[in-house]
1. Name the one structure among I, II that volume of the Cα convex hull per residue in Å³, for residues 20-59 alone of 83 was derived from.
2. I have 29, 15, 12 for semi-axes √(5λ) of the Cα gyration tensor in Å, calculated from one of the structures I, II. Which structure is it?
3. For the read-out distance in nm of label points 7 Å out along Cα→Cβ at positions 28 and 52, a value of 3.1 was computed from one structure; give its label from I, II.
4. Can you spot which of I, II the value -4500 was calculated from, given it is helix-only ellipticity at 222 nm (-39500 (n - 2.57) for each DSSP H run of 4 or more, over all residues; to 500)?
5. Between structures I, II, where is mean count of other Cβ atoms within 10 Å over residues 36-43 highest?
6. I, II: which one has mean count of other Cβ atoms within 10 Å over residues 68-75, as calculated, at 14.0?
7. For relative contact order in percent (Cα under 8 Å, 6 or more apart), which structure out of I, II has the highest calculated value?
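FYI, it's all coordinate maths here, none of it is from the lab. Source: prediction; values computed, not measured. Cβ atoms are built from the backbone, for glycine too; each structure is taken alone.
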Structure I
Amino acid sequence: MTEVDQAADPGAAPGWGPPRAKTVQWYDPMITAAAAGSGLSGLEFLRAIRDGKLPAPPIAALMGFHPVEVGEGYVVFEGTPDESVYNPMRAVGTVVKPGRRVAFSRAEIFDGAGRAVATATSSCLIIPGAPE
């Protein structure tokens, strides 16, 4: 496990109380990375993470989220982050336009009340998997 020791804010006000700490545990991300190049389709890869056949990436443990729905061109993550990241959230990602070399995607993040709190778009380079 990697440990990051971050010093408390030297400008902290006296009423802030002691700084809080968080310990995060995750599995070797190279296991998941190796599976990504093993010939699985993107859909199979995400379903394997959702179904617990592959370890989730470390950021999932850090932020407290996991995939709950995976479909063709669509994935939904849910999580209840701890106080270090505040609010319960639901993220929905969709492929807007798939292509052979580039795909365009969109994501929306919703708070616990179902209100959209963030949106994003992305251009994703398609990297073919290793030949079988």
Structure II
Amino acid sequence: MTAQTIYPFATEHDTGATCRLGKTFTEVDNSLFSGITGNLSPLHMDAQYSRANGMDERILFECLIAGLASSAAAELTGGKYRVEKMSMDVLTAPILGMTYHAEATMGAKTAGSCEVSARVVNPDTGETVATVEFRFRGF
């Protein structure tokens, strides 16, 4: 993937434009998400439980991966649309403490709506962690 600099919500982008964002997900991210949602799943919160169930470390909340993809996708819309529909396939469990990159690509556009596809990858291995499809609708 090659990165393209997109300035936050500066303009609405054409079909084929891409935006790439990266983030290292920390204990703080996981804890805040748990506190906000009330999700206390031990796979996300208890390292010993996670290891006993075949994981090397705790799993990052998958919705945080979706949020990263959503941020990259929203940059392409110029802030003129809201998410109408989102579909995510998680291909491998995201691990807490890892850095992930989301690359979003503007797809089909019509008057008042657009579609964006995003892929979230582990930049160290190139492995795709999740794919996310969005349909945005104008306000």
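1. This value belongs to structure II.
2. Only one of I, II returns 29, 15, 12 for semi-axes √(5λ) of the Cα gyration tensor in Å, namely II.
3. Structure II accounts for this read-out.
4. Computed on structure I.
5. I
6. It traces back to I.
7. II
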